[in-house]
Structure I
Amino acid sequence: MERCDVIVIGAGPSGAIASALLKRRGWSVVVLEAQRFPRFSIGESLLAHCLDFVDEAGMMPAVEAAGFQFKNGAAFVRGDEYGAFEFFDKFTEGRNSTFQVERAKFDKVLADEAAKQGVDVRYEVRVGAVAAGAQPRVHAIEAGGREYDIAGRFILDASGFGRTLPKLLQLETPSNFPVRNAVFTHVADRIADGAFDRNKIQVVVHPRHHDVWYWLIPFPQGRCSLGCVASKEFFAARPADLAARLRQLVSEEPFLARLLANAEWDTPTRELSGYAANVRTMHGEGFALLGNAAEFLDPVFSSGVTIAMRSASMAAQLLDRQLRGEQVDWQSQFEVPLRKGVDTFRAYVRAWYDGRFQDIMFAKTQPPGVRRMICSILAGYAWDESNPFVAEPERRLQMVADLCA
C-alpha cells in the first residue's frame, strides 16, 4: 500500500494545475494518467481566463515559450454576416489575450511543469477500483500488468471524458442537453496570408441549418483545427466515412470552402459522440470532481478547459485548508460557486442553439455596453456577478434578443 496526501486521476489541464497548486502548498501528490503523453485531444481554443490559473500554478513561462498561436478574441460567421469580439474591449478586468493550442503539446507542457515542481506523475496507469470515504484509496493498474493500491487523504478526479469516479461511484445522471456529435481533424490549411484573422477562433454557422456550426482554430506553421458540431440525425444523412463527411460539410459552407480550397487533409478525422454529461454531485466524502469529469456542456464557446482549470484552482485552495484541519463545506464553497459560472455558460449555449445569441451577435445595432458584457463571458469571466449578463444570464439574453429581433 503506497501512501500520499492527494491522489489525482488524470494529468490533463485540471489535473496538472490542481496537483501543482497542492504541491506548491507542501502536499505529496500522485497523478495517475491512463494514457501516454503527448496524446490527441480537442478543446484547443483557450479563453483568456485560463491563463490566470496557468500563472497561479507557476507555468506561464513554459506556456509562453512553447510557441502557441496568439489569440485576442473570437469571430462569428453566418453567410455574409461577420461579428468579432476583441478581448481587450470587455466589461470585466482581466487578461486581453490567450493562446490557441495543440492540446497534445499544451497538456504535456503543463504535466511536465507539474512534474518539475515535484508532483509524481505516472503515465499509462488506469484506476480499476476506488474506495471513497474518510480514508480513500484507489487500485492502480499499470499498462504492463502490475497492480497496486494507493491510499490518500483525498482524491481529485481530473479524468475528463474518462469520467472515472462518476462511473465507479455511480454518480452519472443524464444531461438535459440534446445529443450532439462533433467530427474534427487537423489540416495543413495553406490559407493565404491576410485571408482571415488567425488571432481569433472562427465559429461558422451552416448556411441552411443554424443549429449546425463549424470551428476553425488556427495554429502556427499554417495549420488549423477544423470541426463540425451537429445532431446525430443531421450527420446520419452524410457519408459514414468521417473524413468524407467533414469534407462534404466544408464544401457546403462558402467561407470555409474558400479558405480551405488548397488544404492538405493529413490527419485522421475523429468523432466525439453524445459528449454532454452531468453528475448527481461534484463532491463526496474524500473526493471531488474537476472539469469535464463532472460536467461538459458543448464546445461552442470553448468553455470546457476554463471550467476545468477554475475547478482545479478552487478545489486546491479548499483542499489545502481541509488538510490543515480546517472545516470546509464543499457544497457551498466549491460546487455552488463553480456551478454559477457553468450555468452562465449553459445559458449562452442554449441561446446559441435556439438562435437568440446569433440574433444578438449579427444584429446591426445593439444596446450600449452589451457587447462588452458578453465579451467578458467569451473571454471566460463567467463568474463575475458584477456583470449583469452573469448575474442574470437568461433574463438579459432574452431582453437583448427581443430588442435585436
Structure II
Amino acid sequence: MTEAPSASQVRVNRDRLWRTLMELKEIGGYADEATGLRGVRRLSLTDEDAQARRRVVAWMEEAGLQVRVDRIGNVYGSRAGSDPSLPCVLMGSHIDTVATGGAFDGTLGVLGGIEVIRTLNEHNVATRRTIEVGFFTEEEGVRFGTDMLGSAVTSGRLTLGYAFALADDHGATVAEELVRIGFDGDAHERRPVPYAYIECHIEQGPILAAAGVDIGIVTGVQSISWQRLDLRGEAAHAGTTPIEHRADAGLAAAIVIVEVRRMCDSGDFGRLRGTIGKFALQPSQTNVIPASASLTIDLRNPDDDAMTAAEAHLQAFIDTLPDRCGVTGTLHRMAKTAVVPFDVDVQKLLGDTADDLGLGYVATMSGAGHDAQEIAAICPTAMVFVAGEHGGISHTPREYSTPTACGNGIDVLANAIIRLANQ
C-alpha cells in the first residue's frame, strides 16, 4: 500500500454509492397511498430489517471488512490499520426506518461508509489506525419506544438488560427479536472506545437548501424529551350524559394537545418544538364518551433550561385536568437526552476538509436525534449533514437528496476519515 494522498485527491464512486442506496430502499419498500411514491418501511428487528442487515453485511464483507455483531445487535466492519495498538476511527449510522420512511435517513451514513472503504481499497490507501463502519440497532425508536437504543447501550447510557426487556405493541421483546432474526451477537455491547467518530446524515431540514450549499458541519444535537400521557376518565352514553356530568378523556387529550402548541408559540420556553405523534382513544366507539386516552408527546429544545421549564409546565398543566374536565393524567418517561455539543476539533477538521474539496458549508445544530449524540459520550464526535430537496423533508417517501449532494457529503467523510486515521 502507498501513503495516503492529500484529502483533496480522494473521491468516492458516486454512481456505485447511488446504486447501493437505491438497492437497499427496495428492502421494506411499499406503495405509499398518501404521496403516490414508493416509501420504505423497515422497522428495527423486523424481517425487513433482517434482510437489509444481511445485505449490508454482505457489502461489508465484499469490501474486505471483518464483521462482528454485538449483543444488542450493533454491527461493525473493520479495516485494519498498520498500528493495531491505536484506537480505531469509526463512521456509521443506522438502517432502520420509521413506518413511512425514505431511502436516505441513516442509510446514507452506513452505505457511504462502506463506499469510503471501497475507495480506500481501490486507491491502495494505507492508514495507521483501523477504520470501522457500523450500524446501530433501533435508532428510530419507532418499534420499541426508545430511540438511539443500540448506540445508547454501547456508550453506556442504557443497560443491556433495560434494552432487552423493551417490548413492541405486540409484546415481542428486543431480546427475543434479536434471537429470531439471528443478530444476537456475541461481541460485548460496550465497544472499545474509538479515537473519533463521524456520522454523515441527511439534514432533515431546510437550512442547507436555504443557504444554497450541500454540506452542513453539525455543532451538536438539541435536547429531546419523549413522554407518553395516559388519561383516565369515565365511559358513558354520548346521547344521555349531560355535558356538565362528563369525564371525557378525549376532551382532556384535546386540551393538552392545544396547550403543547400554545407553549411552542408563546416563546416562554425558547425555541420549543412539540409534536403529538400517537393518539388513541378507548373504547373508540361513535356513541360512547372516551374512558381513556393515550398520546405521545415529543418535545425538542436547543436549551436545556428551557426544556426543563417546559416539562415542568406541562406536568403542572396536566395536574389541573381533574378540575378542568374530571380526568386524571399520568406521564410516563420514554426517553430523554440533554443538549449534546460536538467536538470542536472534529468540526474544524470537517470544515477544513470541505474547504479543501471546494465545497461550501454552514454550521448548524441538529434538530433530530442521531447515534452520534450517544457516541459523543465516549469519544470526539461530529457530523456531516447533506442537503435534502423539498425543504429537507424527511420521515416520508418524499425524502430525497440528490446524487451530487450525497456524493459531496461522502467525499467530505472519506477525506476527514483518512486524516483522522493517520493521526
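Among candidates I, II, the computation of Kirkwood radius over Cα pairs in Å that gave 22.5 used structure II.
If we compute distance in nm of label points 7 Å out along Cα→Cβ at positions 217 and 377 for structures I, II, which one ends up with the highest value? Intermediate results must be reported in sequence, preceding the final value.
Values: I: 2.1; II: 2.7.
Structure II gives the largest value of distance in nm of label points 7 Å out along Cα→Cβ at positions 217 and 377 among I, II.
Please state which of the structures I, II yields 2.4 when distance in nm of label points 7 Å out along Cα→Cβ at positions 169 and 273 is computed from it.
On the way: I: 2.9; II: 2.4.
Comparing all candidates, it corresponds to II.
Computing distance in nm of label points 7 Å out along Cα→Cβ at positions 73 and 145 gives 1.7 for which of I, II? Among I, II, the structure yielding 1.7 for distance in nm of label points 7 Å out along Cα→Cβ at positions 73 and 145 is II.
Only the coordinates and a few stated rules stand behind these numbers; no lab work does. All figures in this text were calculated on a predicted structure; none of them were measured in a lab. Cβ atoms are built from the backbone, for glycine too; each structure is taken alone.
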